[in-house]
Structure 1
Amino acid sequence: MTARLDSGSSAPDFALLDQDGATVRLDDLHGQKTVLYFYPAAMTPGCTTQACDFRDSISSLESAGYRVIGVSRDEPAKLAEFRERDGLSFTLLSDPDHAVHTEYGAWGEKMNYGKVVEGVIRSTFVLDEQGTITLAQYNVKATGHVARLRKLLGIDG
């Protein structure tokens, strides 16, 4: 079992390619609060629902000072297609070998249709301006997650 992160932990460092092939590093996120969410696969029903919920809430999240970044194992070209297809205005990062997923505890054993499998554990982390985790959520549901997250963060609209 991969170790899980808690509030107060330093966010594990990373350098990943975004949907345009540019490298995004954890250090690049310092200075702004960030919602970093890990999802199984671009353009699948649950992941599309979750991404579109973030898209539809982006103005209220940004108004409260948060940027949103999604992370999956998809290659940058697929992330670009996902972003374009669904009108996503936030950054998507590619972690094909799931190394960053593992560092964040978002990769490991999970139940899928009653069977134990190894894979992406849908997870969300809120980072403060210094890269410290202020909220860590594991095994989140795609549907309704963004609304619950906004409520926990005290964000209206």
Structure 2
Amino acid sequence: MTSLADKNRALGLRINTEIWNKRQFDLIPECFTEDFVADYSPLVVREGREQIQQMVESAHAVFKGFAETVHSIVADDETIVLHFTISGTQVADWGPIAATNRPVKYDEIVIMKIRDGKVCHQTGVTDRLLALQQLGSIPAPAGFVEKSFE
């Protein structure tokens, strides 16, 4: 028998693979509650599952070849934590950063709260500093050695 933690782990991987990477938007109602909140304070807080498709489409529009690669996932009966790398080439404006046509690879960690088998709240922490350095918007410090994601 599969434990609730195992089901939540599978849910986190499904969201990453099928919704974010493959853009299978018909799965959104199966994976997220109607009152879903994505909290990336202080930059943005989005409310409602209709915002999910907009977030995914925006990521794919800004970063050609957008992909999320999961490195680790931890789940229990109420929470999923995912650590993944986002990669792609910036071909459109990303907030105030004009398109650079440069590749980026940076990490994100999300903490998802589960209610009735669906994600109701997500808090995300993104390594935007590394992304901005790769895009040339912020200089890397002297002696900086870029992390290898291979």
Structure 3
Amino acid sequence: MTDKTTYLTREGRAKLEAELEMLQTVERKQVAERIAAAKELGDISESGEYEDAKKAQAILEGRIREIKSILSRAETIDEEHTGNGEVRVGSSVTVRFDEDGEEETWTIVGSAEASPRQGRISNESPIGAALLGKRPRQKVTVHTPSGVMKLTVVKIK
């Protein structure tokens, strides 16, 4: 894992904390019960159920470690004070694509909360990184895996 700061909204932090709580209290118990039940069936060396339960346990423990790591490095975004007229993590940014004039609005979030289909892009993505620090009416050229994009910042909230 990395020591790099992860930015989270208050809502994102609360979701991760709730997921961690559920994994540690409910799902751990369920997986332990599956393992115990598989052991009771007899020879575990040939038990598919036992192997499946152990794999589920490994995935569960990996996710618990991942969430704990994210939370330990997390900095909560103060969404109330994201302004000063420039794009920051937590800002909602409306951009116009210079190529076709279409507009789109994205919220800049940390990588742990990124969900482009929901309009939440990472501050580490090519577009998110290029928008940071920009002000309304500024032009932005972004080099993405699919090519160069030219945008204009329309509005920041």
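Out of 1, 2, 3, which structure matches 19, 11, 7 when semi-axes √(5λ) of the Cα gyration tensor in Å, for residues 94-133 alone is calculated?
On the way: 1: 24, 12, 7; 2: 29, 11, 8; 3: 19, 11, 7.
Computing semi-axes √(5λ) of the Cα gyration tensor in Å, for residues 94-133 alone on every structure in 1, 2, 3 gives 19, 11, 7 only for 3.
Hey, helix-only ellipticity at 222 nm (-39500 (n - 2.57) for each DSSP H run of 4 or more, over all residues; to 500) derived from one of 1, 2, 3 reads -9000; which structure?
1
Here Cα extents along the principal axes in Å was calculated and came to 40, 36, 30; which of the structures 1, 2, 3 was it taken from?
On the way: 1: 40, 36, 30; 2: 51, 29, 27; 3: 70, 33, 25.
Considering all the candidates, the number was obtained from 1.
Bear in mind that the values in this text are calculations on the coordinates, not laboratory data. Treat the numbers as computed from the prediction; the structure is a model and nothing was measured.
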